[in-house]
Structures are given as structure tokens and as C-alpha cells.
1. The value 20.2 for mean count of other Cβ atoms within 10 Å over residues 24-31 was derived from one model only; which of 1, 2 is it?
2. Say we calculate Rg/Rh (Cα atoms, Kirkwood Rh) for every structure; which of 1, 2 gives the highest result?
3. Comparing relative contact order in percent (Cα under 8 Å, 6 or more apart) across structures 1, 2, which is largest?
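Read-outs throughout are calculated quantities, based only on the coordinates presented, and are distinct from any laboratory measurement. The structure displayed is predicted, hence computed values, not measured ones. Cβ atoms are built from the backbone, for glycine too; each structure is taken alone.
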Structure 1
């Protein structure tokens with residue numbers, strides 16, 4: 001789901017896109033969720049974030065837009081790697097919990 005952007009890096013959990021004037025980091029585990037609004041920072045460095053809403057009403061970041069004029073590639077690559085590590089850790093924990101539940105049910 002590249003939106004016409006060029007993927008620079010991609011794994012099972014995230015994609016880093018070159019989107020013209022922006023770098024975009026997308027959470028692949030949430031990309032199916034409808035976007036409810038876009039927020040942005042009002043600091044020295046401006047960035048934009050697309051948010052979705054979960055079943056409990058919590059706002060979840062789906063896509064982050066980093067202006068190339070304000071963010072170096074290495075900074076955005078670090079955000080991409082951080083998101084990847086976080087999702088990998090969450091899926092590992094979920095897998096462990098599912099195995100434990102399966103053992104409990106089926107012995």
C-alpha cells in the first residue's frame with residue numbers, strides 16, 4: 001500500500017517511504033485501520049502523524065511524516081528501526097502467550 005511512494009526499507013512490521021518532500025514511516029500492523037485525523041507538532045522540527053482509533057477509543061499512530069528539509073535520513077531510519085523492534089517484541093510476546101494458552105488447553 002505505497003500510496004505511489006517509493007519504499008526505501010520494508011519488513012514484516014514497518015515501511016520507510018521516500019514520498020517527495022517527506023520521509024514516511026508506516027506501521028504495517030495498523031495500516032488497515034481507517035485514519036481518523038492527522039496531528040502535527042509545533043516545535044522546531046515539524047512532523048505529521050496519521051492516527052486511527054481502536055475499539056476502546058484510543059488513538060493509535062499509523063503513519064508518521066518527516067519533512068526532508070528538517071530530518072536527516074539517519075533520524076528517520078532510527079524511527080523505522082525503533083518501530084520495527086517494538087512490534088517484533090509485541091508479536092514475540094503474543095506468540096509466547098498463545099503457546100502457553102495452547103499448552104494449557106491441550107496439555
Structure 2
């Protein structure tokens with residue numbers, strides 16, 4: 001099973017990115033007024049953007065259907081996965097963990 005990997009400085013962009021199978025995932029702002037920056041480890045737009053982006057990517061990548069959409073569970077996902085990690089830490093999250101979260105919400 002594949003993993004999401006959050007990196008502090010991507011060699012091509014110089015920015016924080018989330019990779020899936022080594023490829024950057026699309027930045028998806030969680031709201032109209034949100035910029036598309038990726039960050040984690042605090043409560044704010046960056047961790048919510050990461051959460052929205054991972055959830056939308058996971059839903060699109062899997063053949064499984066879920067009873068929720070990314071926007072409806074983004075805050076809870078961020079609270080569980082993208083807010084608690086350290087601001088200066090790189091981290092990994094498996095596709096299976098994301099799917100399990102979606103199944104349970």
C-alpha cells in the first residue's frame with residue numbers, strides 16, 4: 001500500500017509538499033479565502049489545506065466509495081493527522097489510514 005509523505009523542502013519547489021508514491025499531490029485550498037500553502041503542526045489554514053488535499057486525492061485514487069466528502073470531514077482529519085505533528089517534522093501517513101478514517105466518518 002502506498003503512503004503520503006510530507007516533506008519540509010521539496011527539491012523542485014523549495015516548499016513544503018505532500019508526496020504520494022514520490023509525486024507531489026495537488027494543493028487544494030480548503031475554502032475560498034484560503035491560500036494553498038502546505039504546512040502542519042498548528043491550527044490554521046496550512047494544516048487544513050493539507051487535510052483537504054490528502055482527502056480529495058485519496059477519494060480520487062481509490063475504487064472504494066465513501067459516505068462523506070473531503071470538505072465535510074476535513075477539520076476532523078486535520079485535528080487527527082496534520083495539526084498534532086511538529087511544525088518542523090516530516091511525516092508519513094498510509095493510504096490505508098486515510099481510507100480507514102473515511103470509512104469511519
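1. 1
2. 1
3. 2
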